[in-house]
Structure 1
Amino acid sequence: MKVPFFVPWITQEDKRAVSKILDQRWLTNGPCLEKFETKIKQFVGTKYAVGVGSATHALHLSMRALEITRYDEVIVPTFTFAATANAVKYCGANPILADVDLDTFNISPKEIERKISKKTKAIVVVHYGGQACDMDEILSIAKKHGLKVVEDCAHALGATYQNKKCGSIGQTGCFSFYPTKIITTGEGGMVTTNNTNFFKKISVLKNQGMNITPEKREKTAQWRYDIIDIGYNYRLDELRSSLGLSQFARINEINKKRIKIARKYDQLLSKIKGILIPIKKKHRNHIYHLYTIKVEKDYYLNRNELFIKLHKNGIGASVQYYPLHLMSYNKKLYKKSDFSNANILKDQIISLPIFPTMTLRQIEYVVSKISE
């Protein structure tokens, strides 16, 4: 591909950091994870951060911490990846899909309120593409109905709302370090929270429900441990933590590069009839994990035709997302008519390549193929 959809930015320093870990005795639950967790909680602005195996793990553990159980309902946007809803299903609860805003693709506060029932226990918001949801309105709705709010921050490491970092606004924040994300550990994730009880419960659950880790047992000369809850192997090991810690040292540089690329896209694409560039709302930044445009009727191709054209010209693009209510597993459970905005967006949106090492020449090449 001339311009891939994404290229991880792995430096020589990243490689040295990972290689160095192989000389450690403990390759999991070690000092590197602790340092990484400290950096993330300081950056996000929370009391606690817990490293886990993925953002899916982070979401599942958040549901467990909130004591979401069978027959409970949790409101989730339909415009997201399957993991957001799956985490609710893991607890035997029902994800109730809600429509999204036509401009930002974030969950609509009005639709949240419309979907609340007596069974509703929580709301999961997804900060789509790196721009925060309308958190004041959402928190007001949650307070009115006695609901908890979980932030899916998979796209949003460094995104802010009213000068607060995403991941510090709800009861928990759930981050992803998948290869395409802001920083990567290969696979990996993090839960942030200010709630001491949530922190303690998540720390136990991610480690098979054990009340003490092997490292602490050795230090305190204990052989005995207890299983105090149904837990999981959701740990983030030292190798991945070392890569994350090394990458995190460049977090501000990475986000600045993304914003610079997005501004160049804005400048060039805004001149093309029928192409709508991302809309940035007030009181928040946009760090552009995704650069998603809308292909309107007055453009000379439809979205699918543009996708094929870009592919034929060596340009990686993606459709993020095809709504959950239309997926085979879900479509019998939901009425298509309940999601008028998502039904429109599914045929309009296309996410263009954006990654920190992307060159001006690559940006101009992408735009040239869209403008031809």
Structure 2
Amino acid sequence: MPRNSIKILLISFIVMAIWQLMMYHSSTLLDLHLKEFSENYRIYSIELPDELEFAGEAVPLKNEDVAERLDREMLVNVYWQSNTLLAIKRASRWFPVIEPLLKENGIPDDFKYIALIESNFQNVTSPSGAQGFWQFLEETGKKYGLEINEDVDERYHVIKATEAAIKYFKEAYNYFNNWTLTAASYNMGIGGINNQIKKQKVNSFYDLYLNIETSRYIFRILAAKEIYQNPQKYGFNLLEKHLYKPYKTYEIETDTTISDLVDFALQHKITYRQLKLLNPWLRTSELTNKERKIYKISLPLPYENDEVIEKEQDHVVSDENVINEPKDSIVVIHRVGRKESIEKIALNYHVDVSQIIKWNNLSVNKLKKGQEIIIVIKK
């Protein structure tokens, strides 16, 4: 046999052997991959709670349609892990701000979950133009007392937007006398829900045939509530130190135009980013104030900045009501603003009303505008 033919046969044999080896290796890897996938990958269905209520009103979970609608939202939220984990972390920061306002106005605590499902506690803008945590449209926001213009948009002011939402909840509840319908109307409007009640001749949210968004709305709230209250039950394991803490701030008042908020921030020993983070309702780099309106601007508490610590420590007093506080505490002198209650001041500084009364030796639970009071901040 010619030498060239032998070479060709030898090369062909080697190529064939390599090809077979590669195919075998590839087949082995695929088999191993499929084996590991089938043995290790698990997705579980969810056991719904036996009972559930919204704002004290029972959810008819024995109704198969109701149970399936809740099951959908539970599955979506449990298996959208990153989004739900962020929601739980952010709620730890913002629920302490929203809860006292709801309680003070007689609104059930469960309404705090509306802010969560509306925005996931992000200052987002919807396709329809709704903005802020509570997702107010401009016209609706103005109707419920929010200032909205080029420089200021109070839809981004958490406390004022919450107060506006509370006004809506009260109005809707006075109309429906039912908290579940009140919550559903936040998505569809009082008129929209009422028209469907009249048309379909039923008076329960769970019996109404509605557009898909409103039909899911209450169940999204219920899923958020159930997972937030029982995170470990649904696979969410969080250390307390991983939760986002409420911002610790104090307020200053201004009734003049601020032509440059960057300079304003630097004058107060903070960055422009810090200013915007704590005051997202300031929408531009200036604050035009021709009408001399009083605005309250939030700033980080002094101990977040070493230079300010030294400044505030100069104000430490030796009053017997304060001297027993921890040595590393910081004493802040707060000047009471217009219509500012002792409860709001306590909330802003994350202290108890009783502590403020003790520190300042107050005989009544009332303050006057311009009054200076002592606040002790634990470092």
Given a value of 2.5 for mean projected area of the Cα convex hull in nm², for residues 151-190 alone, point me to the structure among 1, 2 it was derived from. 1
Comparing FRET efficiency 1/(1 + (r/R0)^6) of positions 127 and 359 (r between Cβ atoms, R0 = 30 Å, to 0.05) across 1, 2, which structure shows the greatest value? 1
By the measure mean projected area of the Cα convex hull in nm², for residues 39-94 alone, tell me the structure among 1, 2 with the highest figure. 2
Here semi-axes √(5λ) of the Cα gyration tensor in Å, for residues 183-222 alone was calculated and came to 16, 11, 8; which of the structures 1, 2 was it taken from? 2
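A value of -15500 was derived for helix-only ellipticity at 222 nm (-39500 (n - 2.57) for each DSSP H run of 4 or more, over all residues; to 500); which structure in 1, 2 was it taken from?
Source structure for this number: 2.
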Which of 1, 2 yields 16.0 for mean count of other Cβ atoms within 10 Å over residues 111-118, as computed? 1
Identify which of structures 1, 2 gives the largest calculated value of Kirkwood radius over Cα pairs in Å. 2
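Using relative contact order in percent (Cα under 8 Å, 6 or more apart) as the calculated read-out, with 23 as its value, let me know the right label among 1, 2.
It must be structure 1, since only it matches.
Values in this text are rule-based calculations from the coordinates and carry no lab data. Since we're looking at a predicted model, the values are computed, not measured. Cβ atoms are built from the backbone, for glycine too; each structure is taken alone.
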